[in-house]
Structure 1
Amino acid sequence: MILQALTEYYDRKVADPDSKIAPEGFEKIELQFLIVINKNGEFINIEDTREKIGNRMTAKSFLLPRSKVRTGIKSYETTFLLWDHIGYLLGLPKDDSKSSKQHQTWINSLKKLPSELLDDIGVKAVIRFYENNEVIKAVNSPQIQECLKSTQCNMSFRLESDIPVPCRTKVKEFVRNNPNYIVGKENNENNAEDSKTGICLVTGESGVIARTHGRTPIDKDTKCLVGFQRNSGYDSYGKEQGYNAPIVRSTEFAYVTALNTLLKSKNQRMSIGNTATIFWSEKRSSFESDFSFFFKEPEKDNPDAGTQKVKALFNSVNTGTYIEDDGDNRFYILGLAPNAARISIRFWQVGTISEFALRIAQYFNDFKIIKPPNEPEYYSLWRILVNIATQDKSENIPPNLAGDFMRSILEGTPYPATVLQACLRRIHSDTKYRVKPVRAALLKAYLNRYYQFYPNQNHKEVNIELDTKQPSVGYQLGRLFATLEKIQEEANPGINATIRERFYGAACATPVTVFTNLLRLKNHHLAKLENKGRVVNFERLLGEIMSRLTDFPAHLDLHEQGRFAIGYYHQRQSFFTSQKTDSDNNFENN
């Protein structure tokens, strides 16, 4: 199903005259450097195609003959048509034992180029470059140090005032007529090892089966989505590698190209933790281009873009956007992560645009909560997960958490229990901020959705703001703790550490161990307040909260600990919004 959907997406893009997807036999590749030569093959200089975008150097992309899979101890025997990395073209770095082997492969491949290519003046110039030993000038040029510093150094040749040689017209025509050409192999079309025919599992068409499948740059490394290791227990009935699950070459090219195009897209890919999520629709749709705005962190130059898209999502019931115009259009969402040998599939979701639009709108409704003025109106998926990761760092987001959380949003199912556990752990360990608005919103969302699927007559839905009639003991204890902390703050202006830093963890998990002592201490704090009206108000509030408690429990389970955090947060926000005292304004909300 995944390969079929990707293949259909490729066919859709090819049929679109405005699309720039690579045709069969080609792929878009970044060439960091170009060796500039004249028609006689004489070396002129090395051109750096990179430019600084943000904090990183980005190279220019070109439509080049497709690369081939290189694996095993003899991977150096495979090179690409008229482009490759510096080891092949120049035999560098010299201290790498593979470089000389790669360079020799490159030289041999030039000697075996077909006559159709040898007629091109650009190809002739490349051959003369090596015949005249101009490679020594290139190796000794001052620009070579920049090449060696580059983490990836793909190179090719360019004639003066011309395009790169592999982009020249004759080269393109040759590749279009021979999309499966393998550099250096004679009789490419009739090679016994690579010419087995069969019925394609994806399209049902007959054709030459792809023995190995193209790779995908899922992270710093490249992996295959489909692959079988030879002599590793995957052989069946004498069939090896790709012959185990026959997919013809044209289909293999289509799905790999579609996958790589989506992973390079700015609008149809987003990354959370180690999970890369790509998405596309059966037909062209506005939902396809807007989907990432619902989950990704807003861009600094346009921070309101995501908010506008979410508001459009909520208004879609009235306007028809997503629901009526594109509603029956099928939509695909694929979550991928790197693995040892092949790409790991975190999740795969298929549904109509209207189904996904309604589920995403429900997700945003789940996370609605009262917030301080400087908080984002809607939280991105990244912001939610990073606030429950150790030290609030993206690299510490648990590997499976992003995929599980995204799946629950798209399926409309309860949020994973690991989210609740991670959030409570982070609240206990973060002594400075404790219950941030985003964490309170996550706890509210988790608890409300959980009890929608597993009803409990003793549970009352957690509200967006303070609910004095909430029957939860944990919620009322959280309110009580927030009130005691507020009394301490007003009695001791400028205090560095409140009971929040010292007693929150114990109060949340084992209330009986701390609340008796805290209630006794609050009498001393109330005695310090000069405003007696304020004292009366606090006493009245404490009486109202205590009237809803019969005793201090020995332990609170995880759900009650979540309600404790929400009650604490709601009560603090109530103080902040109703009175706006200096003490309230000093409370950390971010």
Structure 2
Amino acid sequence: MYRFDLLYPAKRRLCWLTLALLPLLLFACESADTGQQTYAEEQRAFFPVERPAEREAYVRPTSLITALQDSSSYWVDSVFNTLTPEERIAQLIVIEAFSDQGPKYEADVLNLVERYKVGGIIFFQGGPVRQAILTNKYQAASKVPLLISMDAETGVGMRLDSTVQYPFQQMLGAVADNGLIHSMGAQVANEFRRLGMHVNFAPVADINNNPNNPIISYRSFGENRLDVTAKSLAFTRGMQENDIIAVAKHFPGHGDTDVDSHLDLPVIPFNRERLDSMELYPFQELINQGVGGVMVAHMHIPQLDSSANLPSTLSEPIVTGLLKEELGFKGLIFTDAMVMKGVTKYFEPGVAEARALVAGNDVIERLNSVPRAIKAIQAAIGRGEITQDEIDRRCKRVLTAKQWVGLDNYTPIDLNNLYQDLNPAAADSTNRAIAEAALTLLNNKKNIVPLRQKRGLRIATVAIGARRTMAFQREVKERATTTDFIISRKAKAKETRKLWQKLRQYDVVLVGLYGPSIRPSNNLGYSKAAVELVQQLASSNKAVVTLFDNAYALNQFPGIEKSQGLILAYQPHFHAQEAAAKLIFGKIPARGKLPVTVNEFYSYGDGISKDKPIIPALNPIAIR
């Protein structure tokens, strides 16, 4: 190979002259041909310069729905182009993960992330630091940043220890001020972001108008469609205004069933007119207001799809025809957990997941087997039941959602001060405000509330269903001299008779009824003797009874309507117990309204309320 500096001088001069004249010669030829191009244009024509494509800066839309209308962006396209067809299917899969199951379990989850390139994770029980460490580990191993979700209707404390748990929705249903629910949603969103999470499968938009509902019950805001809609919207806005995707559930409405879809396939027999006016109403309004996600339930609804034993999750008329086309939903559609009997009873793993995508769902959640699901979906593509183009379109929608929540600029979770950040003072204040606003005074015979103390008045407290002195009893003791008793939910007749003999000596008995756990219960599990003790107290003309549990549990105590005072606190959280003591002694008003009809004695909207704290009378009266 020759170099110019090695050529003879004459030849070197000739080469330089030729090079110098070449542009002019080319220009003359081109000008004679067109007479139009400028020098710069003809230079570009003959000497094109390869320039990198201009990359437009991502401008984050204010809502996920807006973002999903155009799922093309540099980041989305560049990530999508690195994915194989199989990996594009995997982006539509969310797998479960726990942070309390140990190394072997964690390795199994990691394998699914690394091997199959799944799109997301839904976390369940564990601890915040352990979960944060695992999230960082799984994200580091993932080809595409993972969409992290949780089923946290009451905040991360519903799943994780050492974190804040907010009230279940039945308590929120008793609250008149929906601003408190919005604040709760915003705080839940802050805690989600601090834990590197992006999607909350909440709110429950089901209208619970069946007291025998075994699965929704206290998880619903109530039985009134307008209340359920307004409170669902407040919770949704609180989360989405703070960059967390809210997912309304369980479409088309799981409130009027007596079958748990975790255990079987419920059948919803109602006609379209009823569904439009009741079950579908909150979902339509939430869609109109921009909810980012909807979760489809496993229910058989013959009026919408008559196919035998077909869950709504796998129904194209319901998912595509009703939700997408009729109701106009443009957000992400998630299935309910695919491990539930409501779908697995009639459809094998793999087959069910393929049918779910064919029906129109964007994301399938909690699978029995990722490899079986992918294989079945590939077979469905091969049979023409769904196209690879449609899988690709949904994959881009998921990637768009990932960019909207900030995963295009992913950073690991900072473990410093995690506990402190997840237990802010604002959360404590919100919980206290909700508990006080929700207290529902159902009975107040002879104005026993507020309790008017006088010299010599003998007051007892009794916690039924407890193993130790409860916060309610401690709070009462700060305001009055009391004698405290506790007795088990399973107490035998001998124990209850002995306690009753002691309680007969007191002028006033403040009774707290507790269920088996911190969360409300559908069945408190009281023994016959314990129920009879409650009946005796209710008929004694000296008892103020407070139920720290599910409103429907009032039905487990026949005769409780005879109580002089009856208060519904909905849950046994500390703030609810504190609030009940304050109400009994007139320090706060009673403002809550019953969100559901319990029985013939207590109906939706009941609640004796006043707009200011109840102040004891100047001339106290004796209580007999």
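Please treat every number below as a calculation from the coordinates, not as lab data. Just so it is clear, the structure is predicted and the values come from calculations on it, not from any experiment. Cβ atoms are built from the backbone, for glycine too; each structure is taken alone.
A few notes on this one:
- When mean count of other Cβ atoms within 10 Å over residues 441-448 is computed for each of 1, 2, the largest belongs to: 1
- Structures 1, 2 were compared on mean projected area of the Cα convex hull in nm², and the highest value belongs to 2.
- Among 1, 2, structure where distance in nm of label points 7 Å out along Cα→Cβ at positions 145 and 289 as derived comes to 2.9: 2
- Origin of the value -13000, where helix-only ellipticity at 222 nm (-39500 (n - 2.57) for each DSSP H run of 4 or more, over all residues; to 500) was derived from one of 1, 2: 1
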